[in-house]
Structure I
Amino acid sequence: MERLRVETDGPVAWVWLDRPDRLNALDDTALTELRETFEALDADETVRAAVVAANGPVFSAGFDVRWMSGLDTETVAAEQEGIRAVYDTIEAFSKPLVAAIHAPAMGGGLLLALVADVRLASEEAGFGAPEVKIGIFPSLDLVPRLEWVVGRGMAKRMVLTGDPITAVEAERAGLVEPLVPADALVATAGAMAARFAALPPMGVRAAKEAFAAWRRPGYAEWEIETFTECWASPDRAAAMRAFLSTR
């Protein structure tokens, strides 16, 4: 791959943004690689959790303005649909996803953090949606995703000014939890992902899906059906026996 590096550590997959010379800016190649990677990891039954991290001085500077500036009005709508599908694919990843954010995450990088299940950050991180500064606004559902996490006041401050917030402010707003020393970030993210991976997989997948399913019609029916499927799983029976034996 040109923009990513993918590694596995037992049942945990690591997806590294690996374009440090361009501050891990996201262009069409990077976005295609992200989508294909998460589709492949979702289908891989040996993978039970994943971490997204980055090499270089910046987690991600966001979308590559050099690439974006070459889009014309006739093609930008189609590009938006394709980019939206990338982030929707990552958000719908059926296994727990941890974001390890060691440095600034801006625009599309912030959105990548938002579609993760858990966000860990070092104090060197920062978060921003600077799109208004180049004459556009944050699209791709960044606004509702951000507001859902940090609340309307903080979201409006970030989006309308385009100014970033610090890692400490992000922790206070609930965007990241917790802050981790920079030299311990990778180990902490790996340990958290390994903890997810050690749990019965059907229950974990159902629990993650519930956060999206409750917004759709028929959630009660979905809940009963999915809970019944989990109950029928050999993993559930084994986990309950192990729990009882420790008591």
Structure II
Amino acid sequence: MSWISGPLVAFDLETTGTDIENDRIVTAAVVAVDADERSPQARTWLLDPGVAIPQQASAIHGISTEHAREHGVPAAPAIEEITSAVAEALNSGTPLVVMNARYDLSLLDRECRRHGIEPLVKRLSGKTAPVIDPLVLDKHVDRYRKGSRNLKALCEHYGVLLDDAHNAVADAVAAARAARSLGIKHSVIGTLAPAELHDLQVRAAAEQAASLQRYLRRTSNSEATVESAWPVVPYGGR
């Protein structure tokens, strides 16, 4: 059975910022999405990240520092539960859909290490796979399309409904739908086995990073470096 017609698990985080080494998780969702997509089964978390949530982050996802402190659970036990849920999906062989996986999965890794929790990579029977990243795939199959490639833009391009953007559940489900639509439209990826698709994305992400690095060095910063690892940036650069 092709991955586009089989079960998927989607994962999304809303956070305090965009720095994987220093920012924190505010909300998380792990959502089982069957092929009919009529009744996604979601697990969700609201965390007290232990730090103030910057105004610019709150403006995006709607969670203030005060709300997180009053209604959120302590970060460490929640991160343990989130990591366990993601590990369970990957160990089952079900493809894990993560929009911009390099960010979400790397930030989860750093949160585990910050709180002394066994990181995802050490809970898996093999590598962190199979992961499906609509961002990497879209850049691979439609390299020269201009304009934004954020989740909202991808959903518009592939005819996917995105309700309540920056809600972790809504974003996770939309990412899964966008991934299926990508696979249906582009049979070159839709017909691959999940393991083959994962390996393709490792190569594609590295090529995309190298291309961006060349562009930045040519146009704005001669010493620019763009991380090539996917789906997780190694801790400590190793």
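None of the figures in this text is laboratory data; all of them are computed from the coordinates on show. Bear in mind that the values here come from a model prediction, so they are computed numbers and not experimental data. Cβ atoms are built from the backbone, for glycine too; each structure is taken alone.
I have 59, 43, 38 for Cα extents along the principal axes in Å, calculated from one of the structures I, II. Which structure is it?
Of the options listed, only I reproduces it.
So mean count of other Cβ atoms within 10 Å over residues 180-187, computed for just one structure, reads 18.0; which one of I, II is that?
II
One of I, II was used to compute distance in nm of label points 7 Å out along Cα→Cβ at positions 100 and 124, and the result was 2.0. Which label is that?
So the calculation was done on II.
Which structure, out of I, II, was log10 I(q)/I(0) by the Debye sum over Cα atoms at q = 0.16 Å⁻¹, for residues 36-147 alone derived from, given a value of -0.79?
I
Going by FRET efficiency 1/(1 + (r/R0)^6) of positions 4 and 52 (r between Cβ atoms, R0 = 35 Å, to 0.05), which of structures I, II comes out largest?
Looking at the calculated values, the largest one is I.
As an exercise: distance in nm of label points 7 Å out along Cα→Cβ at positions 60 and 84, calculated from one structure in I, II, equals 2.9. Which structure is it?
Source structure: II.
When you work out relative contact order in percent (Cα under 8 Å, 6 or more apart) for each of the structures I, II, which one comes out largest?
Of structures I, II, the maximum of relative contact order in percent (Cα under 8 Å, 6 or more apart) occurs in II.
A value of 0.9 was computed for distance in nm of label points 7 Å out along Cα→Cβ at positions 116 and 196; which of I, II is the source structure?
I
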